[in-house]
Structure formats: C-alpha cells, structure tokens
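Just below sit the structures, each encoded as structure tokens.
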Structure P
Amino acid sequence: MIYPWLHRTFGQLISRYDAGTLHHGILFMGAKSLGKTELCESLAASLLCQTKPRSDAGACGNCKSCLLLSAGSHPDLNIVIPEKTQIGIDQVRSAIAKLNQTAQLSGNKVLVIPNIELMSESASNSLLKTLEEPTANTYLLLTSNEAQKLLPTVLSRCEKITIAAPSYQESASWLKTQDLEIPSQEAMLANANSPLRYLASLSDDSQFNFSDFEKALGHLKSGQESPSRLAEVWKAEASNMSNWLAQYFLNEYKTKQDEKLFNSYQSCLETVKLLSHPGINKSLLLFDLLTQAQAVQKQI
C-alpha cells in the first residue's frame, strides 16, 4: 500500500528507476508509523514487476512476478523480520547469500530490512560488503526509526531519504477515507502527526484514550488530581501516557523554546525505554513525568 503522503516520494523513486539512476541501497528514515515499511514493499513490488514501462501506480499485479509476490513466494524477494528485539548476523548472512545468487526470474533481486537499528554490530558489518559491492540488479531497501543508532559506515553507503509526517489536512483526509471521525489537531499532535499511529490507538483494547489524557492534564492544572494518584491509577497505561507526554512536552518546547521542556521530552523517551524492562516501577516513573507536566500546566 502506498499512503497518500508517500505518493510523491514513490513516484520520484519509480521515475529514477526508469531512468536508470536509482541507488542500489536506500535507507528510509523517520519516526515510527509513517508507512516506511509499506513504501519499501511497494517499491520492491515495482522493482520486481515484469510489466514495463512502470508508472507511479506501482506494480501491475498481474504478471508472474506480481502473482508470486501476492502468494508470498517470490524467489527474488527477501524480507528480514527481527527475531524478538534484534536482527542477528545469521539472518543477515542468509539474506545476503540469496542476493548473491542469480535471479530466478531473470530480473531484479530485492532485500528489505525494516528497522535496521535493531541489527547487531556484527550483522551491520556483514551488510556492509553488499552495500559497497552489490551484485548486478540488486536493491537493498532499508528503514530506520532511529538512524542515530546506525554505524556511520552503513549510513555513508546508503542514499538517505527522510520520511516526514503528513500535514494535519493530509492526515484528516486519509482518516476520512477510512470512515473515521476526523480527530482534533491536538489528538494528531499527541500521535506525532501520524494517522497510522492515531488509527492504532483507536484499535487499542485499552479503555484509556487521548480524551482521558487531556482531562488528566486539565485536572492536574486545576488541582483536582495529583501526580501520585494519577500515576497509580494509570500505571497500566504508562506507555501511552509516556508517549503522549513526550509529544506534549515537545509541542510546548517548540512554542516556548524552554530547555526544561526539552529535558522533560527526553525524560519521556527514556521512560518509554525503561518501561520495557520487567519488574520496573511504572507508577514511580509516571509520577516523575506527571509532576513535570503539572509544573508546566501551572505556567500556562
């Protein structure tokens, strides 16, 4: 699927491929839930499609290659899925070994690796040689939510394309096509302006939603609620709270340019990481963030 906010990028890539100027190693960078992996998959389908000339619409969907792709059995496409929380060297070596073989359909060979920041250092080094000296008709399509974690040598050998969040208008238009009520701008900001992230929050089984979060902030400001009580009540929703607080602090920082707000934003990001650790005291972490949020609210 090519999301509307990615149409222009996709069209440019296809045009470059048709002109013979597409780089063999492309790294799509940007925040989570912007459609980077879907963009890679759509581009891969077009690179493997046997119908020419290609167009901005993508793969034809009817040729032998497209039919194999739909069946999940294309011999010249390999997608690396992380094992738990890491992409190991064996996975990368296996994928590279397939790339080094002759294309079975006599066309291109494509390797897709989402979230390459999850690669171990040895896996990253294993990928380097292929990035430096790819075999003929070979394309590596990579994504990263945290490009700052990548080895400089990997970064330097890829063409880097930053995927930005769509505008509020673009998000609202797309969400409307999904038969959804258009969210407020505040709700979109809380979801990092990502309609996919907003959509995921609606399908969350949790009873806690962004409206509850907004009310909680209001109650902190008025003194109807305390950070300690909210931290205890919402500890099961610590991850959502931390992500929304991160966006809240970031938005306030952009408006006020107060370094304390940026520090609070960074604290939220660190909390999100800590929450994945078993046995962590969620209410204590949340209490600290809510105390900072209360201080900001009282200044507004």
Structure Q
Amino acid sequence: MSLSLFPSLWSWNLSNASTPYGVLPLPRVFQGTEYPSACSNGWGFSSSSAHYSFACPHQALLSNDMILASQYDGLSEHFVYGVAGSSTDDDCGKCYQIQLLDAERVWRDDFPFLLLQIINSGYDVMPYQFDVFMGAGGFGYFTACNSDCHSRYCQGGPCQQAMFSTSFDEWNEAVYEDPNVCYSGGIKWLENPSLAEQYCTVALSENVHLLDSCIRSNVQKFHQNFVEIRTERVQCPEGLYRLTGLQRQDDNAQQKPSPSLFLPHHCQGDRTQGHYCITTMQDCCKPSCSWRGKGNPSPTWDHVDDCNAQGMLRR
C-alpha cells in the first residue's frame, strides 16, 4: 500500500491501526544528506533525479496526523494544529496561539483557536502574518506541485521536479473565481462543499493527507484569508513538534497554550487593499526550516521534516 494512502502515518497511542511509522514520531537520525528543494531554488541534481525534497503532506492543516497530534496533547477541543510560513527563518520552530476575529468571506461563530508552528519563510509574509499550509492552499512565488511545473510556473521560475500528475491548468480550473492561480488561495469553495470536494479530488487524489486537508479546510471554513487576528507566541505542544520534527531550545520559556491566555499582538488587515493577517498556501516546496540550524533548534528535534515526491519522510 502506498504511503500516501495511509490515513495517518502514526497511531499516536489512540488506535490499533497499522501505520507506516509506528506509534509516535521519534527523533530523526540525520543520514548525512541535505536534499535540495524541488522548486526553482533547488540545486545540485538534474531535473530528472529523484533526489529532491518537498513539503510533507501529512503536515497540512486538518490532516489526520495533525488532528491526532492535538488529541494526543489533549488540546483538540479548543485548538486546530497547523504549520505556516513567517517573514524570517529566525522564527523557525516558534509556535503561536491565534484567535480568529474576522474572515475574508465566510464567518462561523465557533471558530477554534489555531495553534501554528513556523516551518517556512516567505518573501511576501509580514511580521505576525501567517501563511498557512493546507491542501490546495494556493501556489505562491514558487510551485513544484503541478506536473508541468518545468514549463508552467509562477514568478519564481521552473521547478526541479513535480509532486503531482495534475497540470497547471487543472489546478487553475479549480481555483475560486481568480484568474491568477499563483496568488489565488487555491481551492476555496467555502459555500459549496460538494464542489470543493470535487475539485479537491481532481487535484489531490494522489495523496489522502492533502485531500483530507483540502476538503476539511473548506467544509470548516479555514480555507480563506483572515482579516483580523490576535496572537501570542506559546510553548509548542509535544505532539506538534514530534509531528514536524522541530523544537526550539528556548521553547520551554514560553507560556503553554490555553483558551484563557491573553493574546497581546493584534493584526488588523484591510480586505479592500488585499492585506490579510492569515493567508493560505501549498506550493509543494521544501520548507526553509527543513535546513538544519535554522532558528534556535534543540539537538534532539533539529529541523522540520521534508519528504520525497511520494510523501515519504527523508531520514
């Protein structure tokens, strides 16, 4: 059975299901090779090589492993786990508790808190702005998702290797009323769950983790920009850093996440100007925090996992 078809990669002590990697994510053992990104900023191998790295699908918002990690930590009632891009690699491994206050398009009164770990930096992400990784969250400066990314790409140039067999046009057709597939926010059919599921399935049927993320993020109304939020850096829960592979040495100095925690940092965007505090993405590129030594990593959990084109962990 393909690894990409397992509902979760670990059982998290919560089920007896057979999983590829056992009960819990364990500290990774570095084998001595840093694989380049599959996006245009990759280096060192020919475009026909299998030795490029991608973002790991199981780290997408509302994937089974993200949900199970929050249950493992006892936080699933109030928090949805995820990962995101920030403005600088100095933030690698930091976790933030986020209260959603205003949505771009569709609001729900019972939005839980987001609990996001920074795993990447982006050219167009500002301080206390978060670019959240989810299934079909939208291309950005780079893309290594579409099958023809060597010839059809965004501003960052052609990819080194593609992750999926679906083409740029197939991704573009699924985008919600936006001709610019590279900065559209991807598949966000919030008002039409059946159409969202249809488009998510066309784009992401090769990987159940991303397919689950795409469908659930639409149904639960997370697959959109958010105009206003409040945030505070918090201690990363064990399940989350086990899942990503990165914990900071200064992490224990932070407060633990809690629904009653005061969140002092306020971000106010402007929908008329297209300025948002939370955006969505999936460009398939290796996260910048997957390179060892970024931020202030602990010796045991020292980098964000990267995966091959089949979604298997690089060890």
Structure R
Amino acid sequence: MLIADHTLRLAAYRRVQQLIDTSLTWSRSAMLAGITSDGERMPLCSVQRGIFKPRQMQQLLSITTVVPRSGGRIWYEDQRWLHGQLSAGADGIDYAFMGRDPHAADNRWLREACEHATPIIFFIGVAPARYTAVAPAFIVDWSAARLTARVSFGLPGEPWWQMPASFAERRHATRVVARQIARARFRDAALHAYGQRCAMSGSGRALLLDAVLIDPADDLTADTGVPLTAGLVLDRSFGAAFAADLLGVDADHRIHAAAAVLYGDDHPSATMWRAVHGRRLFLPHTPELWPDRERLARRFERFRASA
C-alpha cells in the first residue's frame, strides 16, 4: 500500500470510528464531509456512485449500498440481498458491479482492492438516506462472470489492515456485522417512531438516545426479525436504570421506580429517575407501534422480583 494512501486511509478509518462512536447511523452529508488533509477536504464517499476512489488516492477507499425510499427504483441487486446474506451468517456478502462492464473503472478498482487485499470502508444503508459503516472490509473475490465482488469484514480487536484468514473467522466477522447492522436499523426505526425523544423523560437529545429491547432475549438478527413494539427509546441514563431494574414499566405503560431509587440518593441520576415515577411513557403517535403489553408484563415481573 502506498504511503500517501495508507496515511489517508488511516485518517478516514479513524473518522468513521468517530462517527460510529457518536451515533450508530448518520446521513450521507456526514460521509461527504470526510476528512481534511493538507488543507484539502477529502470525502469518504461519492455523491451518487457506490464505488469510490477519491482523486487524492490511488486505490479504492469505500463502497456504499443504499435503502431506496418507498416505491423507489432498485438499481442494484445487492440492495435486495445484502441484509438477507448478513442474517444468513455466510462468510461475506456479494456487492454488485457498477453497470455490466467488468472492466469499467469503478469495477477495476474493486478488482485491484481484491488483488492488494486493501482495507476499505463499507457504508451500508439501514433506512432511506441513513447509513452505518463497517471498517475494515475487504474484497476477497471478484467475478466478471457474475458481475459481483465478494466482501468480507475485519475481526473486532484485530489490526485494521488485517484480513481474516479462515472461513470460520470470516463467518464470525459477518455475524458481528449482522448484529451491528440489525441494531442500527432497529435504532433508526425506533427513534423515528418515538419522534427522537426518550420514552421516559421526553428528552430529545438524539445523540444520547438508544433503542433498548424490553426482553433482552429477543434476537435482532433472527430471520423473523423483531418488531418495533419489542423495544423502547431511552436516553443513556434511563436506559441504564431500566437495564438494572431500577426503573420498570408495567403493561399499562406506567413507569415505576425501585425503592432504592425512591428512598436513596447516592446515584447522580436518582433525582431524574424519581421524577418519572408514576408517569406514563411518551408513546409513538401510531398505537400499532406502542410497546408490546405482554413483553412489558414479563419484564415488569422481573423488575418487581428485583425490587
């Protein structure tokens, strides 16, 4: 890998990690803002094309797939199959070429990334105009006959330039990515349903909000999926209290604080938690998206037993 490419690639990788640490999903504008090197901006993706090599680099930097808006055109088959392949637990996923000419420039960049084992960034659409990222990803196969490139993912905790060597490692990496993508999709849909506010406090600080499962045993990567009614949108403080059974919610959507919260004052957030005791949740406008009463009832029994 060329030194200049390596330096820019590392800076881009670090920027993506910052985006992931700040929020699981973001708009394309955050990707286009990119990084600044020697006073010059370098975007992390293209405005319209999925396969992207910035002019400052000699090798591929990123690939992108999108979720079309309702009724929108499906331009590439990977828009149909990507999430299914992730949930199937394969050793990677297939990414469609740009057009039908395997020797077009965009597709040559894919082939060169395969030949050089170049670590790239994979921006994955989780909702219309919303993305998350996997980095590093690697092009591990390139097929002119099928007009697809095979993409595998790096292992957590390994050096960002290191490609998993075995089928088992690649399959494990795919499962990790599947969980990340499922969580990102669930969070994005839940925040939209709840109007970007915490169901307990009503806070609208989107960067502090997350979608939490009422029943921790629910598997977001299951083939059948998990409905939005299986979760709540809570900010980090209230989510931590809910996870620790310091706050509970009954089947009628009423919030209850544990005795340790009501009669103790040793936790910095206890005052906020006490303030919501007895309130009802802030719920989505659509009743069909309200949290599932049976799940709430089961979780509330656990809360009462803990209390």
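Every read-out reported here was derived from the displayed coordinates using simple, explicitly stated rules and does not represent laboratory data. Predicted, not measured: the structure shown is a model, and the values here were computed from it. Cβ atoms are built from the backbone, for glycine too; each structure is taken alone.
Between structures P, Q, R, the calculation of distance in nm of label points 7 Å out along Cα→Cβ at positions 145 and 289 yields its largest number for R.
Can you say which of P, Q, R returns -11000 when helix-only ellipticity at 222 nm (-39500 (n - 2.57) for each DSSP H run of 4 or more, over all residues; to 500) is computed? For helix-only ellipticity at 222 nm (-39500 (n - 2.57) for each DSSP H run of 4 or more, over all residues; to 500), the value -11000 is produced by structure R.
Give the label, chosen from P, Q, R, of the structure having the highest value of relative contact order in percent (Cα under 8 Å, 6 or more apart). Intermediate values should be presented prior to the final figure.
Details: P: 17; Q: 26; R: 13.
Largest value of relative contact order in percent (Cα under 8 Å, 6 or more apart): Q.
Each of P, Q, R could give semi-axes √(5λ) of the Cα gyration tensor in Å, for residues 97-248 alone, but the derived value 42, 20, 13 comes from P.
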